[in-house]
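Below you'll find the structures, each written out as structure tokens.
Read-outs: derived from the displayed coordinates by stated rules, not from any lab. The shown structure was predicted, so the numbers you read here are calculated from the model rather than taken from an experiment. Cβ atoms are built from the backbone, for glycine too; each structure is taken alone.
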Structure I
Amino acid sequence: MLANQPLADRLRPKSLDEFCGQEHLVGKGAVLRRAIETGIIPSFILWGPPGVGKTTLAWIISNTLKRPFFHLSAVHSGVKDVRETIEKAKKQQFFNQPNPVLFIDEIHRFNKSQQDSLLSAVEQGTITLIGATTENPSFEVISPLLSRCQVYTMDPLSGDLLRGLIDKALKKDSYLSAYDIEVREYEALLRISGGDARKLYNALELVVSSEAGSADNQKIVIDDVKVLTIVQKNLALYDKSGEQHYDIISAFIKSLRGSDPNAAVYWLARMVEGGEDPRFIARRMVILAAEDIGLANPNALLMAQTCFDAVNVIGWPESRIILSEAAVYLATSPKSNASYMAIENATGSVREHGDLPVPLHLRNAPTKLMKDLGYHKGYKYAHDFEGNFVEDNYLPEELKGTMFYNPGSTPKEEEIRRRMRGLWKDRYEY
């Protein structure tokens, strides 16, 4: 039976000396360690992948400096929560006591108004802000806030560091050390973790708990095959949030493509509850609108783009309503991948034939020499002709008559097909 507290929490470092990795920040003489040792730390943002110690480092800093510590998650907090926390911080400022630390996890999920609400408190020193983000702060944090903060980059944990964490867990954790555990192969554990210490501990704990019931004389042997078998059978337990990022988004996109709005909103809800970045969801819907709907419903791309823009302005949790509306619209739209196949076909031709020359009549002729060489000569300006159309060749000579775009069978595309047939007649076999 697993201990109630996850292994990652049981083994969370309590001091800089126990902290694993990030020597460029907290090693002897490193920039952040020097600031901590002097007791004067700026507001800063920790940028790095999941599971490298951003939250732990913020907690250690606050504890080391004996400052009040406030923790907000951008997934579940709004402007009201920020303002209430800042007011609490103000009330804890007595005499010359140092200001409290406000740690905001996933700060990139705050929209502009939410980030704006932090500016005054940071500038006046009411709080020392420590933000954590997995996204590039240059793109996700507003300039006024970014200019008031240092940015420190955190690296994925190396294989050697992860192996060290496994060995440490087997020796120091009271639950694991009750068993005689032999790790014969580390590769699967390291590969599954992806440099994320939390995932590493989740996988290790899952394997041990799965083997504990059948272990003879408390002996547990861990190898790559056993790790992969157990973790694959228990993905939801391995991922403590119960969300498999790429599997869930794949199911969502396939449901949209398959015109099933019920499945689409279900997988959307799974992502919403799992804390997925709403902008990631919205971006994927923009791609789907162009790739899988295209000209079968040209408004789909407009709807998806509007959803993306609105999500960036509105923030959480109201954005889930906008995502739902867009998802239902895309799921119920007619489908066509004709535009996607057109660029795929054209790209294939480019790779096959290389850089074919532009026909002379299509070339620009800004100089007399170019005109003398025949550039632009014979070009027919479409608007000079009836119906704003004149039959001409716009492809390299070697590809003349090639068809890359073939309209689908939806009503809108059948209309396009009829128009192209009327213009080009038998030149393209639509």
Structure II
Amino acid sequence: MWHKTIAAGKGFLTRLGDFIRRKHYNKTVVTSILTWIPYIVGSVVTALVAILYAKIFDYINHLSHLVKDNISWLFFIITPVCLLLGWWIIKKVSPAASGSGIPQLMAALDPKRDPKKVSTGFLLGGRTLIAKFTSSIIALLGGAVIGREGPMIQISASIFYIVHKFIPKEWPRIDRGRMLIAGGAAGLAAAFNTPLGGIVFAIEELARTHLNTFKSSLLYAVIFSGMTVQWILGPYLFLGFPKVDAVGFSMLGYVVLFSFITGLAGAYKGKLILQLIYLKRKLKKPALRILWVALSGVVLAFLFYFNKNVAFGPGKDIMGQILFNTDTNEISVWLLLSRYFGAIISYTSGIAGGVFATSLSSGSIIGELLMSLMNLDQENKLLILVAMIGFLTGITRAPFTSSILVLEMTDRHSAIFMFILAGLISSVAARIIDKKSLYQRLEWNYLR
């Protein structure tokens, strides 16, 4: 079926290319148009999938709230069952769809990878796309502490990979690596509505060559995916407009302290994830691996049931509470531990799910607890945002991406220098724990 679809698509693109050539006599113009089309198609499809994905996540999160408010004991049933089903889909459909998806994209772009051992299609093909989408949604239905941003990056890269396969031989040559980089950037831009964040992410995490070699294709992808999302959903901010006062140097010491602490916390999260993944691999018997996933679901259900606040899901509602002073009395150390270890347990169970949103929510909780401990002004949310940047940087080791993402999510340009400083300080702190990021460590698993 896939081969017939690809053949039909190539036939259509061939006819389209012939039509453009007949209408335009300037060879440069024709080449440019034919080069843009695959990026535009990939970007628009990515944006539509990202919108659908986000709507489904929001709907499932709403269902989880209903379960929590009315029949919270049900988590002890649905959480283990959904984790097992999400894990089974990954195992049977595409093992490369587990976890965040960013290490898989990094491996697909790594020149050291042996294509004969690990193909790009295995890492980013249609089966991987379907398994990623389905597994993450089913796992979230059970309350898994996961985000959709990492998975969306792999899904987007898969879309661009599939589009690249449709390109006819008669068209100008389009480098697949550049399309995959553009796909990853478009996915993050569409997931968070952060076009600059998508560009910086591609440069900081994905690019193995100088920006000049792929800057145009990267901009095409980010612009068209971002424009499509905004055309459908309107110009929105992922986190709204929290109050931020970053004037003067009175907050400088706190920025350094908060970012250093959260950088360590984020790095430890990555370290624990790796240790549990390596421990799980030692379980050779299928029955023991099934038991691992089932017990992970039971532990998560325990965390959800005995928490007054939202211990399940990505954690966007937690960030909203903290950034806009609603129900902050329920922000506790127990909530922090639940979400921190809940995200680790969810990731290591083997389901599909990302760490971007869960890391931002954990960072916001640490920031709120530190501010309460130091009796700081609760109206100024600068240090909360700094803590979010610090935690995300600690696990990703991408300080500029983290800074720009939070900047675009909140539109707090007055704090840009504090944000960048937070990213740099937390990156230094994280290197004390491990010189490599979680993504870099996991990428090596796909290069063997």
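General observations
- Looking at mean count of other Cβ atoms within 10 Å over residues 56-63 over structures I, II, structure I comes out largest.
- Comparison of I, II by distance in nm of label points 7 Å out along Cα→Cβ at positions 392 and 416 - largest value held by: I
- For distance in nm of label points 7 Å out along Cα→Cβ at positions 112 and 136 computed as 2.7, the structure of I, II it came from: II
- Which of I, II yields -14500 [helix-only ellipticity at 222 nm (-39500 (n - 2.57) for each DSSP H run of 4 or more, over all residues; to 500), calculated]: I
- Comparing Kirkwood radius over Cα pairs in Å across structures I, II, the highest figure comes from I.
- Origin of the derived value 12 (relative contact order in percent (Cα under 8 Å, 6 or more apart); candidates I, II): I
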